[in-house]
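S.K.: Multiple structures follow.
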Structure 1
Amino acid sequence: MNDIVIEVQDFTKTYDDFIAVDRISFDVKSGEIFGLLGPNGAGKTSTLECLEGLREPNGGMVKVAGLIPTREFHKLKNLIGVQLQSASLPESITPEEAIKLFSFYHNVEPRLDLLDRLGLAEKRNSQFFELSTGQQRRMALALAVMHNPRVLFLDEPTAGLDVGTRSELHSMMQEFQKAGTTIILATHDMAEAEQLSDRVAILLKGKIAKIGTPLEITAAGAGLTKISIRTQESNLLTSEVTFPAVTYSTTLDEYKIYFSKDIGPTVSAIISHIETQNDALIDLRVERPSLEDRFLEITSTGEML
């Protein structure tokens, strides 16, 4: 479990004069689920593509399973599985044909059982262009895992998937992890990253802003407590009143959300205000800020290591 499977040291990727990734360093241990997070343009895809051997770094060093991806791809291809954001399969190929083709490429037995598990059994003889976006993503996932890769790269794996298939994917990821597979998860779904990742790295403008376990990253924030409140008349959504110890607030659906440095005075003042407005409390939640809350804090302030 402590073996280093992915090594990244002073890695840089540029496109002409644009620096997409700026001298980042991190490593990933065997059997670890490592989340790679960041807003669009932060450098996630460029990092993944260099780790997968699709692009050459412009500086520094990247290694996967002890191999330099672009120079030793012939050795690496059977050790990694890759699910890209969009699959580039021939429009006329069927899921069953794709499974058999990729099994030949990886020199393994066809895993047609994956079609059943990922809800594609009824589409096994349909052409690729006839599949929905979600079905195409499930097909890409089946092709990525069919040879039991040592390292699995997932780029937005649950985008466009229904709840049931998302749950099945999460179960598969945990099964692969238990078997020793290392997983790199690039996602915009902060709840997914918080639930599944052992550690995460947050990229911001090509640099690593934060790295650590989800708990370490959320605990290292401003020390604020999240207070979510919904009232019958929604008075708080239109009120400009300020409450003690509140650093900032926002709204989400029918909830007013406050981030407080001291929840006692804040909650007491809010309840008093609701009563004076002849409003009624429907729901009140007090919780530690989530990884998504912390992510928004980091990206909005530009906070770095």
Structure 2
Amino acid sequence: MIWRSISSTIGLSILLLFLLGSCEIINPEEEIPAYIRIDSIDLRLRDANREGAASERITDAWVFVNDELIGAFELPVDVPVLKNEVANVKISAGILNNGISASRVRYPFYDVFELSEYEFVPGEVQTINPVVNYFEDLDFTWDEDFEDISVAFDSMPNSDVRMDRTQDVALILPTPEGDPNNNKSSGIIRLNETTPNFEATSTPPLVLPKGGTEVYLEMDYNISTRMLVGMQIALDGIEFVVPIIDLNPTEDDNGNFGWNKTYIHLTPAVSSEVNASTYRLWFRAAHNPDQAESVLLLDNLKIIHP
């Protein structure tokens, strides 16, 4: 009886030790992440005369630690990182390609913000304020900021109105914080029942790189009716239009219209015809009959490529 009791006690002890060890295997101690807080990514100009306005719409942060992608995160964000060491951190600016939330990409024309010796402390939240620049070797082929009296757009024959410029402070794009340029004018298109249609192309015709080279149009806009944006392509003496994006009115949930910015990917249209000679931006809009007047405001248009 004594032997059985001792044997049972030993067996129970072994079983308990086994179960405790199994629990540690099944439920190992969890690592505590360190957190990088990124509220926004700012754009800083190197040369405002060459690069134009400092407006941006950076929506995402692509975070790399020791060149390993941690993830792409919508801003603002606290990024969890399982590190307890000093490491290299790189942050790239992400945008909505063609303004589409399901198409998030690293903008190829902003450089990378880097911290070569960043110390990760598990459990701590540390704030980083990334600043990016345009790459230095970019070609700002064409821009229209509406600061000159002449507007670099030609109306097409079926257009009822032309694009003008306004200096009404209630309408123009506010100058972005930190922008050395003082915005005094914006482009304006007014449509109503009598003059309901607008269609125009940019001037002059442009020669742009093909073969899949990245080409983007940056544009600030504030519109109360939909607007089509595309490219007019000249090929063998014939000009034809390739629509790219249909921009929705910039109306918020309270029914107010405000400024937005988009990055329009021109590469597919530009590279679609290898023998194309020149290109122009193309815009079309129609009056919204539910409004007494449809107003479209544009600013800081610039075509960029390497």
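S.K.: Please state which of the structures 1, 2 yields 21.9 when mean count of other Cβ atoms within 10 Å over residues 182-189 is computed from it.
M.R.: Of the options listed, only 1 reproduces it.
S.K.: Looking at structures 1, 2, which one was helix-only ellipticity at 222 nm (-39500 (n - 2.57) for each DSSP H run of 4 or more, over all residues; to 500) calculated from, given that it came out as -9500?
M.R.: Corresponding structure: 1.
S.K.: Further, regarding this structure: Upon calculation of volume of the Cα convex hull per residue in Å³, for residues 110-277 alone from the atomic coordinates, which of the structures 1, 2 produces 195?
M.R.: That value comes from structure 2.
S.K.: If log10 I(q)/I(0) by the Debye sum over Cα atoms at q = 0.15, 0.32, 0.33 Å⁻¹, for residues 38-77 alone is calculated from each of 1, 2, which structure is the one that comes out at -0.34, -1.09, -1.13?
M.R.: 1
Read-outs: derived from the displayed coordinates by stated rules, not from any lab. What you see is a predicted model, and the numbers here were worked out from it, not measured in a lab. Cβ atoms are built from the backbone, for glycine too; each structure is taken alone.
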